[in-house]
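K.L.:
Pasting the structures in now, so scroll down.
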Structure I
Amino acid sequence: MIVFADTSGFFAFLVKNDHMHVRAENIFRSFAESNTQLLTSSYVLLETAALLQRRVGMEAVLDFQYKIMPLLDIIWVDAHWHEKAVNRLVAINQKRVSLVDCLSFVIMDAKDVHTAFSFDKHFEKNGYALAEYQE
């Protein structure tokens, strides 16, 4: 199974005092146990690193860079992907849905991925399932 990994999932997993940390940790552990492949974009990597640096510090950025990123299948954004994301952003026309979110949706559609490791409700509102911890 392939799951798209979003900034909110990464942040909750890496930040122990985040209110979703325990849930994110359990979901992430279940991915390892089930050999789930995590797919993300370079825009999500940038957004995650910036958020971690601003809110937590460089140690969290380095943990993300060296412990999490090697586990990911990354779509490196070029002009083609960026244009598709902008087109989706214009089509959605919602203030709270970001360009990064739209790129995630475009990639998920292109790769036939239906589930996101995210706590961002925009994924559900746009037709995607959020990964859940299965006990």
Structure II
Amino acid sequence: MIKVKTVVRDSDVHGFGLFADQMIPKGTITWEYDPEYDVSFPSEKIECLPPVARAYMYYYCYFDKQLQKYVLCADGQRYINHSQKRLNIESTPTRDIAARDILPGEELLCDYRQFDNKYFERNGLSLEDIKE
């Protein structure tokens, strides 16, 4: 569940992105997994879906190794983009924290590999596919 004001809009990194709609001080929890809000699915459920739905889920979900489930964020958090060079969010499978002060209008960026090291492989992507 997002804990700060954000807005989803076009991103220069990839497609849509998640942008700060307020000043976010360093150390602020920006998102936290809430099992009553965010939806989780076992692998078997995802793999039984029609191909288009399965592709959507693989793209917008992350795999939580501790839960052994795919998690679909119920809010704009699903639009947070990956960056290795410009990241301003430190991520775990259960919490995102501002790595530095983030100004209103800045895109929130994290390194997907911090919480799902198979994301790119699962989606047939490489890190070179991501604009920095």
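Bear in mind these aren't lab numbers, they're just calculated from the coordinates by the rules spelled out. On a predicted model such as this, the values are computed, not experimentally measured, just so you know. Cβ atoms are built from the backbone, for glycine too; each structure is taken alone.
K.L.:
Quick check: 42, 34, 23 is what I get for Cα extents along the principal axes in Å, calculated from one of I, II. Which structure matches? Let's see the in-between values first.
P.N.:
Details: I: 36, 33, 25; II: 42, 34, 23.
Label of the source structure: II.
K.L.:
To test your reading of the models, identify which of I, II gives 19, 47, 27, 7, 1 for P(r) over Cα pairs in 10 Å bins from 0, in percent, for residues 48-103 alone when calculated. Could the numbers behind the result be given before it?
P.N.:
Details: I: 21, 33, 36, 10; II: 19, 47, 27, 7, 1.
Only structure II yields this read-out.
K.L.:
I've got another one for you. Starting from the value -16000: which structure in I, II was helix-only ellipticity at 222 nm (-39500 (n - 2.57) for each DSSP H run of 4 or more, over all residues; to 500) calculated from? Let's see the in-between values first.
P.N.:
On the way: I: -16000; II: -3500.
Structure of origin is I.
K.L.:
Comparing structures I, II by mean count of other Cβ atoms within 10 Å over residues 8-15, which one has the largest value?
P.N.:
On the way: I: 23.5; II: 12.6.
That would be structure I.
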